[in-house]
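The structures come next, written out as C-alpha cells.
What follows draws every value from the coordinates through simple rules; no lab data is involved. Fair warning: this is a prediction, and the values are worked out from it, not measured in the lab. Cβ atoms are built from the backbone, for glycine too; each structure is taken alone.
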Structure I
Amino acid sequence: MLSTLLLVPIAVLLDRLFGEPSKLHPLIGFGIYANKLESTLNGGKSHYIARFSKGCLAWGLAVIPITLLAYCLSHIGNELWHFIISAIFGWLAIGWKSLKEHGLAVINALNSNNMEDAKIRTSYLVSRDTSSLDETELSRATIESILENGSDAIIAPLFWLAILGAPGVVFYRLCNTLDAMWGYHNDRFEQFGKFTARVDDVLNYIPARLTALFYTLCGDTKMAWQAWHKQGKTWYSPNAGIVMAAGAGALQLSLGGTASYHGKVKQRPNLGYGNQATADDIKRAISLIDQSVYCFTVVALFSLLGIYSVTIIN
C-alpha cells in the first residue's frame with residue numbers, strides 16, 4: 001500500500017512532464033484489437049441474450065489477458081522493478097496533460113474566431129455533432145467533456161493505481177476504454193456493450209464521488225453541493241451526472257440541455273446554475289481539474305505519511 005500510494009505523485013509528475021506518447025500509445029493497439037473482437041463476435045442478427053453473452057466474452061478476451069500480463073510484468077523482478085513498471089503503467093493510463101491541451105486548443109480557436117477549427121477541436125473531445133454549434137454550445141460541450149474526463153481519465157485511474165498498483169490501473173483503463181467504444185444505447189451495442197458499461201459504472205462509483213468532492217471543495221462549494229445532490233441523479237449516467245453537476249455548480253455555470261448525437265436530438269437534464277459557458281470558462285474548468293489533481297495527490301501523500309508513521313510507531 002505504501003508503494004502504490006507513492007505511485008500517484010510519480011505518475012502525475014510523469015504526465016505533467018511528458019504527457020501521453022504521441023505515437024505508439026498502447027491504447028491505440030488495444031483499440032484495434034477491441035474493434036476486431038467486436039466485429040467478429042457482434043456481427044449478424046441474434047437474440048439479445050446471445051448478444052449480451054458475446055459481449056461478456058469479448059470483454060473477457062480484451063481485458064483479462066492484458067491485465068494478467070501487467071500483473072506478471074510488475075512482479076517478475078524486485079521491488080524497484082515493480083515500482084518502475086507500475087509508475088509507467090500509471091503514467092500511460094492518465095490523460096491530464098492531454099485533456100488540458102485539447103481544451104486549450106478549443107479556447108485558442110474560439111478566441112481567434114476560427115469557428116470551423118473550434119468545431120473540429122471540440123469533436124475530438126465529444127461524441128455529439130459539432131458542425132452546427134455556436135460559441136456557447138462549443139464551450140459548453142468542451143467543459144462537460146473536461147469535467148467528465150477529470151474523473152474518467154485522471155482521478156479514477158489514479159485511484160485504482162493507489163489501491164491496486166499496475167494491474168489495477170491497467171484493468172480500469174481497459175474497461176473504461178471499452179465502455180467508450182461499446183457503451184452506446186443503440187441497436188448494435190445496447191446488449192453487446194451492457195456488461196462492459198456495468199463494469200465501468202462499478203469501477204467509477206467511488207472515483208466519481210471523489211472527483212465531485214474535489215470539485216465541490218475547489219470551486220463554489222455551496223452551488224456545487226446543491227447541484228451534485230439535486231441534479232446529479234437526474235442524469236442518464238450514475239457517475240457522470242454527479243461529476244458534471246458538481247463541476248457545473250463549482251464553476252457557477254449552466255450545462256446539460258439539448259444536444260445532437262449522430263443526427264438525433266437528445267433532451268438532457270440541466271446541470272448547474274448560473275451563466276452560459278464561454279471560452280474563458282473552459283480555462284476555469286481546466287483550472288478546476290488542476291486543483292482537483294493537486295488535492296488528490298496531497299491526499300495520497302498525507303495517507304502515505306500517516307501509514308508510515310503508524311508503521312514506525314508500532
Structure II
Amino acid sequence: MNDNKVCTADKASLRIVYMGTPEFAVEPLKRLIEGGYNVVGVITMPDKPAGRGHKIQFSPVKQYALEHNLPLLQPEKLKDETFVQALRDWNADLQIVVAFRMLPEVVWNMPRLGTFNLHASLLPQYRGAAPINWAVINGDTETGITTFFLKHEIDTGEVIQQVRVPIEETDNVGIVHDKLMMLGGSLVTQTVDAILAGAVKPIPQEEMAVVGELRPAPKIFKDTCRIDWNQPIKKIYDFIRGLSPYPAAWTELTDAEGKTVVVKIFESEKVYESHQLAPGTVVTDGKKYLKVAANDGFISILSLQLPAKKRLKTDELLRGYSISDKCKMV
C-alpha cells in the first residue's frame with residue numbers, strides 16, 4: 001500500500017463496497033455487517049433460472065443483502081457505463097471481492113484504498129476458480145486463505161494476509177470449504193482493520209517461498225470429474241473426496257448385458273490388497289459391499305447415486321439395484 005493510501009478513518013466511516021455470489025461469500029459480508037462496518041453497497045451476479053422448473057434463483061449473497069436492506073447491483077457487464085457510474089456514485093473507499101468475477105481495471109482501481117480479494121488457497125498456489133477442490137484432489141495436507149490486492153493478472157496481486165489450515169485425510173471438499181469459509185469471515189475483517197490502521201505491508205507473490213511447483217486451480221467441468229480407475233488407490237480416493245459433495249466424481253457402470261449407467265461416488269475407503277484384476281473390475285456380494293479394482297488395491301464405495309435417484313449408502317442401494325461381479329466401471 002502506498003503511504004498516501006494510509007487510512008485513519010474508523011470502520012463506521014470507511015465506505016466499503018462488497019462483491020460476491022456464492023455461500024462462501026456470505027460469511028465475510030455477515031461479519032462486516034455484524035461488526036459495524038459501513039457497507040454502502042453489494043454487487044452480485046445477475047439472477048439465473050435453476051432446477052427443473054427453471055425458477056429464478058437469487059444468489060446467497062443477494063439473499064443476504066435483501067434481508068439486511070443493503071443497496072444492490074447485479075450488472076451483466078462490468079464495463080457497462082451505467083454500472084460503472086452507479087458504482088462511482090457509491091463513492092467507496094475500499095472494495096472487497098469474495099468469489100465473484102474477474103474485474104476490469106476501471107472497477108478494481110476505483111477506490112482510493114484499492115480492492116482486495118479473499119482467495120481460498122495459500123497464494124501463489126492454486127490460482128484459479130476451484131482452489132479448494134484441487135488442493136484436496138492433489139492430496140495436500142494443508143491449505144489456507146489469502147487476502148491480496150487486485151491487479152491486472154488474475155490472483156497475482158500483492159498478498160496482505162494468510163491463514164493456514166490443515167486438510168485431514170478424511171476431509172472432503174465440503175468440509176474444507178466450510179473451514180475456510182468461517183476463517184475467511186474473520187480474515188476479511190482483520191484485513192480491513194489492518195488497512196484502517198495503516199499497518200499493511202503487502203508482499204509480492206514472486207517473493208514468497210513456495211515448496212514444490214506451482215499448481216493451478218482451473219474451473220472444473222463434467223469431464224474433469226470422471227474417475228480414471230487405472231491409477232493408484234490413493235489418487236482415486238483423493239479425487240473422490242476432492243469432488244464431494246459437489247460436483248461429485250462419476251463413472252460409468254456397465255452390466256453383463258452391456259447396459260451402461262452413470263454413477264456418482266461420494267464416499268470411499270482405500271483397501272490395499274494384491275489382486276490380478278483389471279482396473280475398474282467390480283467386486284461385490286450384491287448385498288453390503290462394493291469394491292472396484294485399481295492398480296494397487298481396491299476402492300471400497302461407501303455412498304453413491306444413480307441418475308434421478310437420491311444419494312444412498314452402498315448397502316441401501318444394493319437392496320434395490322442389482323450389481324454383480326460381472327459389472328465393470330469405466
Which structure, out of I, II, was FRET efficiency 1/(1 + (r/R0)^6) of positions 211 and 259 (r between Cβ atoms, R0 = 25 Å, to 0.05) calculated from, if the result is 0.70? I
Could you tell me which structure in I, II was used to calculate helix-only ellipticity at 222 nm (-39500 (n - 2.57) for each DSSP H run of 4 or more, over all residues; to 500) as -24500? I
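For distance in nm of label points 7 Å out along Cα→Cβ at positions 43 and 83, which structure out of I, II has the highest calculated value? Mind showing how you got there, number by number?
Values: I: 5.0; II: 0.7.
Greatest value across I, II: structure I.
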I have 3.5 for distance in nm of label points 7 Å out along Cα→Cβ at positions 67 and 123, calculated from one of the structures I, II. Which structure is it? I
Among I, II, which structure scores highest (criterion: relative contact order in percent (Cα under 8 Å, 6 or more apart)): I
